[in-house]
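What follows is a set of structures to go through.
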Structure I
Amino acid sequence: MKVLLATANRGKLTELRELLKETGLEFALPTEAGFTLPRVEETGTTYEANALLKARALASLTGLPALADDSGLEVDALGGAPGVRSARFAGEGTTDEANNRKLLASMAGRTDRKARFRCVLVLAWPAGETLSAEGSWEGEIGTESRGSHGFGYDPVFVLPDSRHAAELNQEEKRRLSHRAKAARRLADLLKKKGGAVG
């Protein structure tokens, strides 16, 4: 069964294909199936609401099941910010580097540096049924950027073993990350559902 991913990010496609290979589903980008990815305003106040908006829009447009994710970084000392605005923390259309600079500046002098990445995956069928799964990855915010792997806030996210997320290789990240945990939960839900898609 083909499932379209509500993204244009080929890296995310590769990652989710690997994480969800045991489901037996065939994942593809909308363009690979002859569709244009619909532009969806992420107006939800939660990751699940935003992922649901994206998955339902794509399933409705294509008539195929669609998988969307929404994720972000939550910092305790900032009241859970940047949260659902993680990609836009330093402003609309900003860069990862600008977001990281703003975050490090916001954390200057703070001793409580606890943080977590959170991800929600939503699988939506054209008929309206949905499945959702969540994963989180605990750590803290460092005082500097380190590492050259990953993206987003990976360079400033420090794990309990003192490595920054951007210092992990792909295999380690696939095992530990919030997206990996959400994918494993989604695979379990699909297994319980009997693998029936549709």
Structure II
Amino acid sequence: MTGASSFIFDLEPKRLGLVHELRPNATTIAVVVNPNSPNAELQVNDIQIAARNVGQRVDILNASTIREIDAVFAKLTQMRVDALLIAADPIFFNRASQLVVLASRHAIPTLYSRREFVALGGLMSYGSNADETYRIAGVYAGRILKGEKPGDLPIQLPTKFELVINLSTARALDIDVPATLLARADEVIE
């Protein structure tokens, strides 16, 4: 839809910072990226710059299919990572249940890009409010149907970003979520 952006791919450095805040003593944070995404190169570059800025080691792992996602989690267990960041990508949105189950099964603290993952039992997410993006798209669809030209409509970026934390999952992982994160959370799931 024209005119509405979720801004979701540009938030990877912020997400990495949140993972680093959650696990400040982490030796290694892994990041799963879809290498076939047109955003992959930019995401990886942004993550690597952010990691250098906080002195954090990151390992980038690629997955673009169901089988590759399973293989990545098997590798993560061998790597003994301290935390995981799932980069924003439609493939991962569509595999939310699989990703949450695997993170839980392997007891890996994981941050996702959308609250839907946390509602399914994931630990934490940070991203734009999808409902706001859909609302903007609906308003623009109405304006276009009433005769406005799509090229005349300005692109709107989200104004609301959500940090969602699942405390039940944190307890299951034996993680004490820092009070600073809990205080900034838009939603805490008990």
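Rule-based calculations on the coordinates, nothing more; no lab input. Note that the coordinates shown come from a computational prediction; the quantities given were computed from them, not determined experimentally. Cβ atoms are built from the backbone, for glycine too; each structure is taken alone.
Annotations for the structure displayed:
- Test item: mean count of other Cβ atoms within 10 Å over residues 121-128 calculated as 19.9, pick one of I, II: I
- Taking Cα Rg over 2.2 N^0.38 Å, for residues 57-168 alone as the criterion, the top structure among I, II is II, with the largest value.
- helix-only ellipticity at 222 nm (-39500 (n - 2.57) for each DSSP H run of 4 or more, over all residues; to 500) from the coordinates reads -13500; which among I, II: II
- Origin of the derived value 3.0 (distance in nm of label points 7 Å out along Cα→Cβ at positions 17 and 89; candidates I, II): I
- Structures I, II, by relative contact order in percent (Cα under 8 Å, 6 or more apart): label with the highest value: II
- Here distance in nm of label points 7 Å out along Cα→Cβ at positions 81 and 145 is compared for structures I, II. The highest value is that of II.
- Among candidates I, II, the computation of distance in nm of label points 7 Å out along Cα→Cβ at positions 33 and 177 that gave 2.2 used structure I.
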